[in-house]
Every structure is written in structure tokens, then in C-alpha cells.
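Bear in mind that the values in this text are calculations on the coordinates, not laboratory data. This one's a predicted model, so the numbers in the text were calculated from it and none came from an experiment. Cβ atoms are built from the backbone, for glycine too; each structure is taken alone.
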Structure I
């Protein structure tokens, strides 16, 4: 059971005793240390909505399936599966060597074997309104509510869909779909958030909220490496919760934490060059890890012709939306404001990292001020008909990007006024279709490009369709892609949809993001991935 502590000294003492004194008196333990600036709100996978929660949940729990480095689905708790001829039923055959962590809810406090009934319970719990899970959308209008989840026997789990939906395996890999034991959830109720019990490579040892968290190795974890050695290699994980990025960077410099995810703008120039590489003075002290990240940063434009905001705005005109796309230099923006972290978004809305990404087949917008001016003139604006100012809504950390774009668009004759809002207010306004022109980002919920295209399917509300885009041809292609069995044909359908979005320009893609990690040299086997999950099963401390 995790210990409830009071104060930083107490958790440091517990961590010292566990990590320094176990293993027959061996003092040197393999501990991975990192800082979480935003804190951790819950350890219940039903609320694994943001990265800080997902990272810890990924250490404590397991899902039926997961994704490899190529975003292909592979077994985890399920050792294999079959799909019915009508592609509505998925039958999963479960491993028989998976055990839940020790917990007082079990007889004698010892962890029990995971069964198919646990999978049924866990996924049904997501849909239960009493749970109020932020992941309930995963199965809404997708599973057959009369027999969505069943367990014919202890090692077989079945999922029944209303209609074929190709991305379902990707959805099942999400942390929301982690498997939990019913008796532990019921024992702790709402306090399950701080009394987690899963089948993951680590279990919770101690957590002092706002101070620190300590995870310990799960000695009964089921996975082994290719040589037959048990995973994980680490003895534990220690997480601190300093809310200052400057403090975090100082701790990293002092060797108190082992990596930093991303880098704060206030000191990025001190560490990396404009080209996105380590400066010479850091090259022997830090390892820089970069990887394509499934995240597109963009500007959204409301295009619902029935909305009064749209009817009165020049943004209702496709030529103006295209002119905005042509009218600023993404490469210059990335060089000077991002130190080349990420890729200028000169293709579609789907980011680099997906199999269907092909900049030769989906051509986006590159800086062309002459073309932008031409489109503005063709739309009817000029000396006798000046362009009315449009308001661009953004949040504080992106204000400099918005100002850069607004300044560049002046040369095309497009007047943009930047308004900075708090994130919660901007989200509210976009969800209510009250934001005409806004900054946004779309991070993949699951590793299928369909997730990005769902943003433009007219049958979807806001979210995800914040722009209220509607195109009958796009919708038809989207419906076809959901049931297309041939992977190469499906990828081609994705590209066709992406081209339509770029042509109609309800969005202005800015850049395709990049996982950017500064890592201590003594950390090995710590690899970035397209979803930016914290993967520690094969990590080692040298």
C-alpha cells in the first residue's frame, strides 16, 4: 500500500530507506528522477486527460494493446485477437501471467490474477455516467450498448461495435483504457485517485501531493526483454513537483533530475542554437533527443455560414483564408521563435509521423506575399475598400507567434488584432462557436490519422470540429475510410481529405511539433516516441 506522508522531508526519508536499503543492503539503486511542473491531479486512468497524469498512469497500469515505434498496434495484456467477418466484433485472448499490484482490497493484501471480467469492468466504467470520466467519448456511439463488452471465459474478452470502426485498436491503447480491479475501485471510491492498483511495471510507494511521488518496481511484472530478463530494469521512479521551469532547469544542471521535456523559451537560446542543436558548451553534458510528435499547431477559422460572426467577416471568403496561409513565413517563424524545434507546416493538417504524411502528395502553403496580395485583391479589398480588422484570439504563451503573424500579414493588406485570453476562456469560446479566428493545437488522442480528420467531419460537434467545417465530399471520404480494410487505400483516402481541408482553408497550419528532450548522459534506453509518452520499461541508469 502507498504511504501517506506529511512534508518533503518525510517522503525523502521513505524514498531513501526504500531505494538505499533494500536488495540485501545494496545501496546503489537505479532510480529515474523527473520533475512535473503542472503536478499530478489523479492516478485514476479514467481521468488520464493530460500529459502529467498519462505519464504516471502509463507506469502503473497496462492496456490490452499498445503501439510500437512505427505506430503499429501490438499485444500487451492481450496476446492475440481476431476480428469477425462483419468487422463489428473483436475477440481478445488475454495473457494468463498478469497480476494486479498488492492491495488491502485483496485477500491477505496480495495482488490477484487479472481476468477478462476486469477488462469488461474497466471499459464499462469509462462509459458509466457515475464515473464522469473525461474519456467517456471513446466508446460513445461506437459500441453496441446491449452487449458492448463481454467475457465468455476468464481469458477471453469481446468487444462489439455498432458499425465497423478501423481506429478502435488505437483507442484501446489509450491510458483511459487501462485495466483496473473492481474491488480496489469500490474499496476506495473517489480516493481511488490516490490509491492506484494496476498491472503496470511500477506501483505507488508514496505520494505527498504538491511535493513528490515515489514509484517502486513491480517485481511481478509480466514482460521480459528479448534475452528473457524481467522488465523494468529500474528499481523506481521519483517525481518532484517544482512549479518553476527555471528551478527545474537548475535541478537538471545539478544532476538532481534526469531529463527535461521541452525547454522554456526564457533559456532556450542559452542551450540550443537557432538550428535546434545543442550549443558547444553543452554537448558533453547533455544528450538531446528529438522525435516527430503527433501534434499540429494551427490557427482555426470559424466557417459556419449560418453564424452571424462569419456572415459579417472577410474570413468567410476562401480567398482571404488562403491569403492568410500564404501571407507569413513559417520557416522564419520557426527559426527565430522556436529555434527550429518542429517542422514548418507546409503540407496538410495531418502532422509528420503518420504513415500517410507525404508532403509531395499533400501540398500546403508556403510563404508567397505576392500570391497573398493577389488573393486579397481578388476578394475585393484594396485602396477603395480597406480590409476591416479581424481579431485573433490566443493564449499568453503563444502571443509572440500571433504578433509575428499579424505583423507579416500587414504586407498582404490583412489587418489582424491580437487578443490574449486565458486558456479556459478561449476553450469555452471555441466550444460555443464564439471565436471567429483563434489559435489551437491538436495532439493525437490515438495513433491514427483519422483522429486529425475527425476535426473536420461535419457530423462532429465542437469539440472536435471547432471551425464547424462542412464539406459533403470530405464527409463521404471520411465514412469510406472508417471501413476501408486495405491499409494503402485508407492512407490515400486520408490524403484526399487532407487536400480538401487545405484547399478550403478552415485552418492555418503553423508547425508540426517535435518531442524535444534534454537527457542526462548516464540514462540509457530512454527513447522518445510520437505520442510523447514517458516510456521507462527499458530505461537504465548507468
Structure II
């Protein structure tokens, strides 16, 4: 950080009492950093490397216990660490836990912690110096997720896996243990989620709910300043414990995030090099950047880097199938052959080419997306475009060319109306009359969470890289409103296989169970996978070291700015 002695007069230093001088210094420092970063520049003769980015959908919290959306996860990942982390190949690797042991019954996890990890400096620590992380910090942090007084959105991580606070034990300062009530082969991957970051009890106790805007962690960057919906500043953690080879991380000196909600305006800032990073290729400028085949247009070739890769997100259309529900009893979608006809009727490659400029992979396998460990397009039989087969199934269901079939309503959020209108056209072509009802995303989610919408567009994004995360959507015990079984799919054989997977520790054997379950859902037709999404990341030519991963998790500790 810039030395304030170059800016504060000696007279002030000598004449102002120490406590007041500290306050003035901190205020001055904050103003200086904010002014410096707001301009997107550094003071003259400075070689500070500031990474400029934009968060177009705002930021709700910097408290890991509430890191429920992408922007929160991205920023929390810069400030905090957990026991383990996921590498770019989706392997679980060490973080604060240097090693771990799992009992033979899969119920006891013992973690051996590093002894060189410290919380960021903060005035509430003795002498203002961040203290060492110990096992009891993890016991506290994990219990926060299920503590009803906290109300964390991450409670699902432990709520069905542990008994109570006693399940988290600090055996000594460097040994932490978690006791599960049932095996969970995906547990190590789940622990890499940002919810499971370690936080200091004394700081959280002091700030209470305001810890969301006063975060203190152990990560590569430390919190400096946040004016909501305007600017967020993170500074390099000079005492960060992690290295790349013999080089201490991070390489950047600061991260500055703006909050421009208009994507077109934010993109123009990127083109003007005011931003170092940009993600998402929005419809308003998609044709400007990408050809229909998904390549960078000649207009921008060489002007910045564009990287595309798998993203663990399945865009789908869901169909309610529980015939005990009144809206299903009177719907033609209650017939499996009609649902299968819908699956065959959609030209997914055409949709991706013309509506998404080649961003996405046609979902011709199951609900589990490409990029997920264990994904095998030859083992899971989905649906490829086959309008003839669709028409045949429709006739077999008693609706030849759609005759006698009442109109169905397809619900979508306003953001995805163009995609759903494409699907509407495809279904109309085989005789299925479809009305599109577009509403705000929150309204649609509310209807889905009550099983009050019969035919709807949705997306499922992986929280952790294990197919259990996707197949849990169809587990009977995950019925709404407490679970995500939005299609009300209840199948005893499916449930049996899902529960059996808990006790299969061998990955390959468990993948076979997952594939069998995925095939069952596809055959039923309650889920119509449209495409497996892809991340599109753009960085300026002077940025290196940004590695994309299928979780689309932002990792800035290895990024360099030349």
C-alpha cells in the first residue's frame, strides 16, 4: 500500500494524539485508495497492478454464510479460504487443511491444518495483527451455517449431514474433525464451496449482521472499501500464505469492482480498456463479438483475449408430472409420450447457433451437463432433434398433428423470452399449441417452488462438481417448498438408487448409478434439457493467469497484469 508518510505533514504526525492519528490515517487512506481506483489509474511513478472488473447484478453480501449467488461467491473467494479448494480440473486439493483422513465407514473426516495461515489484520485483534487460524475457527464457522439465529442460505450443506454443533470438533488447535450421520461421497467437494470459508468469531460477534460489509478472512485479498452499487475495493494481502512455485501470491496489488447494471455500457468500458475483465456475452452485443459459429468476429481479433469452456449449468424446460395435482390431471402433458415428443421436437443446435452465437452445447444426453466428472454421452440416452419421431409419439398419445390437444402455457422469465419463443415455434410445427407467459424471475421461481406451474423454463447450476447435485432435483424427499423437485417426480426405484449412491465410495461405480438415474428421468420426459452452458471470459491482452473452470469460479490470486 502507498506509504502515508509521504502525504501526511510531519506536524500532524507529531502533534495529534496516537488514537486520533490512527483514525485520521485510516480515513485518509480510504479516500486516497478510492480516488485512485475510481479513476482506474494509479498515482504517478506507481507500478501498482489494479484489476478492474464490473459486477452487473450488484452484490448482496461479503459474508460467506450468505454467498448464494455468483457475484457473492466471486468476491468471497478472494477474501476467504476454506479447508480445501477445487482446481481447474475439478479435483479437490488442499487449502488450509494440508492433509485429511476419512474413516472406513465414511462418517468421520479429520483435517490437519496448516500452522501458517492468519486472518487479515484488523483493529479488533490484539495489536491490530491478524491471529493464526485454529481448528475451533472452523467449528464455529461451520456451525454458523446451521445456526437458526444466523439464517444462512448455506444451511443445506450440513443440515441433513450432521447431528448438531457437537458434530464439529477441534481436537486441538491444528486438528479439526467433522462427524456425519450418513456417508456423503461428495462431501470433500462440498467443503470447497464458499459457504464453508473460515471466519473469526470475535470479528463476527462484533459486527453481527454488518459482517456482510466488514469481512475479515485469510484470502489473497483483504477488504478495503465498499460503497454499495458503486464501488468495491480489495487490496493485496501482503501476508498471504499460498505460493505458486517460489512466488508468493497474489500478484495483483488490488481489485476494483464497479457496479454498472447496463451490460452494453459495461461492455463499452471494457472495449475502452477501463475494465480488465468481462464475462457473459449478452444478446445486445453478442453479434458484435461472436459469429454464429461462436468464433470471435474479425472486428475484435487481436484486441483482447476470449476464452470459452464448459460451465456446469443446464438450461431446461420442466414439466410437472404428479397426477395428484389438479393442474396435471387436466393437462395433456400428463402423458409420457407427449413429453417425449416435446423432447424430440426441439432443434437444439439451431437454437444455440442463431440465438446464442454458438455459446452452449446441445443437451442431447441427460440432465447432468457436459464437464461434470462422470459425464458420458454414450451412457445416458437423451433426445436428438427428430420431428418425425415427435409427430409419431404425439399421434400415439391420441393427438395426431396436435388435433384434440388443448393449448399449453409455457412459463418463462422475461430474460429468456426469445429462447422460449423459439421452443414455442418448434412445438407449433408438430401441432402442439403453446402460449408463452413471461414474468419476472422471482415470480417464476416462487411458482416453481410451490409446484404451481405446469410447464416452465429453468436452469440448474452446480454448487459442487458431483452429479449428486443434479440428481437430487428428482429425489422424492426434496419435494417443494423445502427442496428443488420442481417437476414433482416421485419414483421409488430412483430414490433407492439415489440413497444407494451414498454408500458407494468408488467414483466409477457411483458414476454408473448416476447414469442409470439420469436415464430414468430422461425416459420419463419430465425434464427437457435444452443446452449445457459455457463460460465466455474476455480479458485484456495484458492480463495473464486467469484460468476458467467448469464451476465458473473467479480465481484472481494467480492473475498477472503486465
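Some observations on this one:
- Answer label among I, II for the case where percent of Cα pairs over 20 Å apart, for residues 93-212 alone, calculated from the coordinates, equals 47: I
- Structure responsible for 91, 58, 40, with Cα extents along the principal axes in Å calculated and labels I, II on offer: II
- Value 1.00, calculated as FRET efficiency 1/(1 + (r/R0)^6) of positions 245 and 341 (r between Cβ atoms, R0 = 35 Å, to 0.05), assigned to which of I, II: I
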